[in-house]
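Laboratory data are not the source of any read-out in this text; all were calculated from the coordinates shown. No experiment lies behind these values; they were computed from the predicted model shown. Cβ atoms are built from the backbone, for glycine too; each structure is taken alone.
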Structure 1
Amino acid sequence: MAHAQTIALIVAAGRGARAGADGGPKQYRPLAGEAVIAHTLRAFLAHPKVDGVRCVIHRDDHDLYAEATAAVAGDAKLLPPVDGGAERQDSVRLGLRSLSDAAPECVLIHDAARPFVAADVVARVVDALEDADGAIAALPVFDTIKKADGADHPCIADTVPRERLWRAQTPQGFRFDAILAAHETAEGSVLTDDAAVAEAAGLDVRLVAGSPDNMKITQAEDFGMAETLLGRRMVSFEYRSGHGYDVHQFEPGEATILCGVSIPHDAKLKGHSDADAGLHALTDAILGAIGEGDIGDHFPPSDPQWKGAASDIFLKKARDLVTERGGAIVNCDVTFICEAPKIGPHRAAMRASLAEILNIDVDRVSVKATTSETLGFTGRREGLAAIATASVRLPAATS
């Protein structure tokens, strides 16, 4: 099935009173030096199955939002925020209405105060929407559940069977048209989450595995737990590096494409795709770092669909494979070996191009060039070569 357009709606209009009023709304409080909402946004902005992200915020919080999200404000996936309503259900309804013009096929609704949502949890929710109206991340209940008698000094009234009980988390994903209609119908009612709204409308909602780490910051003491969890996650990563090398010969032409930038030249590179040696070498470097073979394994040159293809397709695939493993590209370095064209005047544009494709900051990207002092095929200007190195952060293996 082709990838359906999916937009994540981050609900951030609450006041967070249970977390204590002194620090302001909990979604804007710092967590390891960055606002909670920024951690949450990064998780969705980096996800290959999410095409856009919109926050629903309180009408009084626009300055807070701008300050908290400054580091990710330039991401093309991040849509302008919209104002929410008095209750969470109102905010979600208003957020959904704001997406009507975009008309995504699917929408993910997520609490801004859940900053530790993992890429595989998001992927499971999105994938379940291929054959269901909705799907939510959830965990089975293992604790014994007691029902109280409701008195001022409650006593146990009953023990609730736990065999079919699940703890709902977010994201909760739905077919957009169906959940918007369900929220419009439910206006004025009080339901505890979007799955309850969907249930009331008779929608088929699937349960998929959530994560114990996908905690919701609710009370003041949760910040200490969140700091501990974040610290544990940061030390449970491993770092890998990979190397790539690619060569293409020149043929008559008017421009050479390198790192996605068209450079005026009296020759172009010859190849099955657009022959962008820089992107090819970097794709192989990333694939090598995660043990996923090479570019030919994923995009065989014998396959006619890749004839003349823009090579950013290949690099995006490598990027997405890293993200789907819960990882991130830390930095990359591309070196060209050629007498011509001159790389220096185009280096800034090439770095910006790579940063955009990889969804990383430009200061994590290096592009440089050297010559072979007129020796060999590059010295004779018969072609050029590219060498690339990439560093990748991945969750550490547990075995």
Structure 2
Amino acid sequence: MPTTNNLPIPDSIAQQHSEHLLTHIKQAISKAGGKISFADYMQLCLYAPGLGYYSAGSHKLGGKGDFTTSPEISSLFSRTLAQHIIDVFQQIESKDILEFGAGSGKMAIDILLELESHNSLPEHYYIIEVSADFQQRQRQAIRLSIPHLIDKVIWLESLPTDFIGVVLANEVCDAMPVHCLHFNNGTVKERYIENVDNRLQWCESELSQVDLIRHAEEITPLITNRDDYFTEVNLAAESWLASLASTLQQGAIFIIDYGYSKTGYYHPERNSGTLMCYYQHQGHDNPLILQGLQDITAHIDFTALAQVAFDNSLQVAGFQSQADFLLAGGITELNTTETDAFDTLKTATEIKQLTLPSEMGENFKVLSLTKDLEQILAKVQLGDRRHSL
């Protein structure tokens, strides 16, 4: 992992933008009485209106951005996801799709084209996008690529009521604000951010929310090394899923992200946690710099999400590696008519990047949740790891 000393230096405009957000954060700390939880800090860094990483208009995806997602790597990802969507559509009458954080819009475009080729278009393709910049790019991309389907795409600012269909969340939960905890010699403290001598730094105090106490009690038995064990808890993702469960009347939810089951997430050797920052495709672990210019993420505790699903009347239908999910969906059979040697090699390379354990195939997992479906989704049974949750 590169040190922060080796990170590219922001240009003057970007630096000015970051300083504006930093001033805003310091004001929030002062208003809160001297410190804010890391979850609140992360929320400001990523989503402060007009200033946060996802709220401002900078390139984030692809070669000029900070990270690349599976839909950007290959349309095969979205086309394979569409095969799983078709399995759900066959069991419901009202067919809608709701995608969270649609990025460039490429996944929506590829899914709609694939569904169209199977005569399985949804009635509506809803998108909830917190980034005004991304929403503008999505509108433009969809208008240019699939103008005949543009009327099916609707942007929402809040969850629809009584939703029937398929919910998609690809690399969404990892960008939700997390609380940071520090276990040491049988005690647990929450990590906060304070401003000392006009400089942000970590500090520790009591847990800020009651739900964190329950999580701490569950984590403690899993960590045999109790000295200086740092980790995260994503209460925002749990709240988000509970809200989804209440609005989903029938259908499925596919959550795709990098993460572990609880025993893997809170493994004794993972004593530094999973918090990571990405700036121009370089990863590091210091979130107290480059405010508004870098992505801040944390891995997902899929066991916690599965428990929320179960507690809110959702069926945990499958838990797979991304590789197994894509192979079950037929990713290797989608392009069988290629004759050009270059295209064949390109497709093979993309499939490897999406499925190999050394690439994205193992690090990324898929949690498949259903509600009121009469039949199981057979494809999400391949390589099923629910026993590990």
Structure 3
Amino acid sequence: MPLVLLWLAGACLRLTVLAIPPVIPLLHTDLRLSETAIGWLSSLPPMLFAIAAVPGALLIARFGIVRALLAGLLLNAAGSAARGAVDDAASLYVSTIVMGAGIAVMQPAMPPLVRAWFPGRIGFATAVYSNGLLVGETLAVALAIPVVLPLVHGSWRMSLVFWSAPVLATALLVAFGAPRDTARAADLAPPKWWPNWRDPLIWRLGLIFGSVNATYFVSNALLPDYVIAAGHPELVGAALTALNFGQLPASVLMLPLAGRLVTEPRAYMTTGFFALLCVVGMMVTNGIWIVVWAGLLGFIGAVTMVLALALPSVLSAPDDVHRTSAGMFTISYSCAMALSVLGGWLWDLTRLSIAGFVPIALCGLVIAALAPTVKRAAVHSAPG
């Protein structure tokens, strides 16, 4: 049961966020959103992931990990459902902020929950909830256009409400199904919650994870309009599906490998350089090759993401996992937010679709440059 709850909670980290990209063309028509406005909309979740990560650590310290996770799930579901009732862009932003705040509380709860429930198998347990996260991303994108929109008669509003239902169901399972023998350990309130911002490790981990996040969020936000600008509107669904579905085989591959690779610098150097290659490939090719490069980018990004998510649990002392995670998420999602807005702004400024991807083209080099961090850091726990 703990693994099932981890997987489901992981899926809820992205289900509601990735419900937006497939309906972006409908938002353009209905709410008259510009590319800059879409950039702001896509930046709101990572902005909340950054702003509310530290308050999430405070909730963990005050009320315990499981209760904080439950609160995050409920906020996530409520904010997502509220998006279906909006009348204008401002209301859409507000409801998205509520949803993002819920996910921001959930995220720093996951690494300490992994540590509490699976102290000897941190790498594997992280890969399990990361797989759930990636399946959630893929389902939200792959099923939206062919299944969900026809089911709700083409209403983008009802499609957003639809994706809030699994989150609410997961909250109920966590409330009544958390294992009692391990929930007690997971609910012990850690004594500290404020991240140690003077610790270089937090900043290095934040920049590594931030490069992964920025690449992923900017790609999802701008890829639909980029493919249309390239003259292939029929490939919008395929490109988004490839970007997200490409992550699934990587997450399965990492189940047996995450524990061995999480503190291996060469793994980060390899994925960093390949991520740069994939972004450049999307920018300089056309047609079906955009779909191919998007799929490869999803695969490479997922490998790095699984490894990065395990780092706080592996490199931090047991009582510091939640606040190290909060610090990492604050920095990483600040990067993603800034680059999402910058990408949309550059597109509008230059009127060149390729310009939107320029800010994330070098994120892979940042990952490669910071790869030695995972070896130099003091390891407090075996990755498992």
To which of 1, 2, 3 does the computed value -8500 (helix-only ellipticity at 222 nm (-39500 (n - 2.57) for each DSSP H run of 4 or more, over all residues; to 500)) belong? 1
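Of the structures labelled 1, 2, 3, which one yields 2.0 when distance in nm of label points 7 Å out along Cα→Cβ at positions 68 and 308 is computed from its coordinates? Kindly include the intermediate steps, with their values, before the conclusion.
Numbers: 1: 4.8; 2: 3.0; 3: 2.0.
The read-out was computed on structure 3.
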For which of the structures 1, 2, 3 does the calculation of relative contact order in percent (Cα under 8 Å, 6 or more apart) return 28? 3
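By the measure FRET efficiency 1/(1 + (r/R0)^6) of positions 212 and 276 (r between Cβ atoms, R0 = 25 Å, to 0.05), tell me the structure among 1, 2, 3 with the highest figure. Please report the intermediate quantities before stating the final value.
Values: 1: 0.05; 2: 0.75; 3: 1.00.
Largest calculated value belongs to 3.
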